[in-house]
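Q: The structures considered in this document are given below.
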Structure I
Amino acid sequence: MVCRLIEGRYPKYNAVIPSNNPYKVTIDRLLFLNALKRVSVFSNQASSLVKLHLEENLMTVSAQDIDFSTSAEERISCQFEGSELSIGFKATYLIEILGNIGSDDVVLELADASRAGLIIPSENNEGEDLLMLLMPMMLND
């Protein structure tokens, strides 16, 4: 193994982690993961965009591919209170994140459709403090 030490300052990553997230969603990880896998099949292959629409205790996961006139939508119950919010994410990234979390439930902390979202396991293993940051994609509606 060969290693090289790169001199310089490490970026201050804490500055990009949003701290004020008024929208909090708690959802069963496996239900969410499986819904994403099914719906993402109908997303545009280039963008892999899925839309999450949140309303009181309900998340709607949807995708469409305008080029092939296909679309899919699934509704999942969740714990969410607040005004409605629609946000888009790249399905492949969300699937990878959810596949690497071990807890039964995950918490999504969101501010708005243009700011990064946090995905946090509801329970961390001892000695772990896991937090995943995902930038949203622009929605066309």
Structure II
Amino acid sequence: MVTIDVSKPILDKNEKLAAENRSVFDEKGVFVLDLMASPGAGKTSTILATIAALRDRYGIAVIEGDIASKVDAEKVKAHGIPAVQINTGGACHLESDMIQRAVSALDLDSLDLIIVENVGNLVCPTEFYLGEHAKVMILSVPE
């Protein structure tokens, strides 16, 4: 019997683009966090508190992931911080190509930190490497 393996890692393209993202982030000296939590868990509130604590010392931008809304990006912009909105149109997670396009709208030379607010979901986003330096998860006790 002959076995022909035609499998290819399903996330291969995403991983390659994520590696490109990471290379750009490292070259520009920008630290990138991927923030995940359930809807309403406090992602945006945590981001706004982080901005308040760090804005005088670091250049910060936010990439907001959401299925359809732009409310969170508008909240960030109201604090004078650059924010790029990614609407996934129903997808439950962000992917590295989305991040690559969002980053192209930012002035990386003026930034030290990018916080990515991933779509409010605890399952899908954990599987997708975006090029970030760290993933941060906000959890409640029942979760």
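Quick note: the coordinates plus some simple rules give every number you see, no bench work behind them. Remember, it's a predicted structure, so these values are computed and weren't measured experimentally. Cβ atoms are built from the backbone, for glycine too; each structure is taken alone.
Q: Looking at relative contact order in percent (Cα under 8 Å, 6 or more apart), point out which structure of I, II has the largest value.
A: On the way: I: 25; II: 41.
Checked I, II; max of relative contact order in percent (Cα under 8 Å, 6 or more apart) sits with II.
Q: Looking at distance in nm of label points 7 Å out along Cα→Cβ at positions 49 and 65, point out which structure of I, II has the largest value.
A: Values: I: 1.5; II: 2.2.
Ranking I, II on distance in nm of label points 7 Å out along Cα→Cβ at positions 49 and 65, first place is II.
Q: For structures I, II, which has the highest computed value of distance in nm of label points 7 Å out along Cα→Cβ at positions 57 and 105? Could the numbers behind the result be given before it?
A: Details: I: 1.3; II: 2.9.
Top value of distance in nm of label points 7 Å out along Cα→Cβ at positions 57 and 105, among I, II, belongs to structure II.
Q: To which of I, II does the computed value -4500 (helix-only ellipticity at 222 nm (-39500 (n - 2.57) for each DSSP H run of 4 or more, over all residues; to 500)) belong? Spell out each step's value before the answer.
A: On the way: I: -4500; II: -9500.
Source structure for this number: I.
Q: Can you say which of I, II returns 14.6 when mean count of other Cβ atoms within 10 Å over residues 41-48 is computed? Numbers along the way, then the final one.
A: Values: I: 14.6; II: 18.1.
The structure behind it is I.
Q: Please state which of the structures I, II yields 4.4 when distance in nm of label points 7 Å out along Cα→Cβ at positions 1 and 25 is computed from it.
A: On the way: I: 3.8; II: 4.4.
Attributed to the structure labelled II.
Q: The value 162 for volume of the Cα convex hull per residue in Å³ was derived from one model only; which of I, II is it? Mind dumping the intermediate values first?
A: Details: I: 162; II: 134.
It must be structure I, since only it matches.
Q: For distance in nm of label points 7 Å out along Cα→Cβ at positions 33 and 113, the calculated result is 0.5, so let me know which of I, II that is.
A: On the way: I: 2.9; II: 0.5.
It must be structure II, since only it matches.
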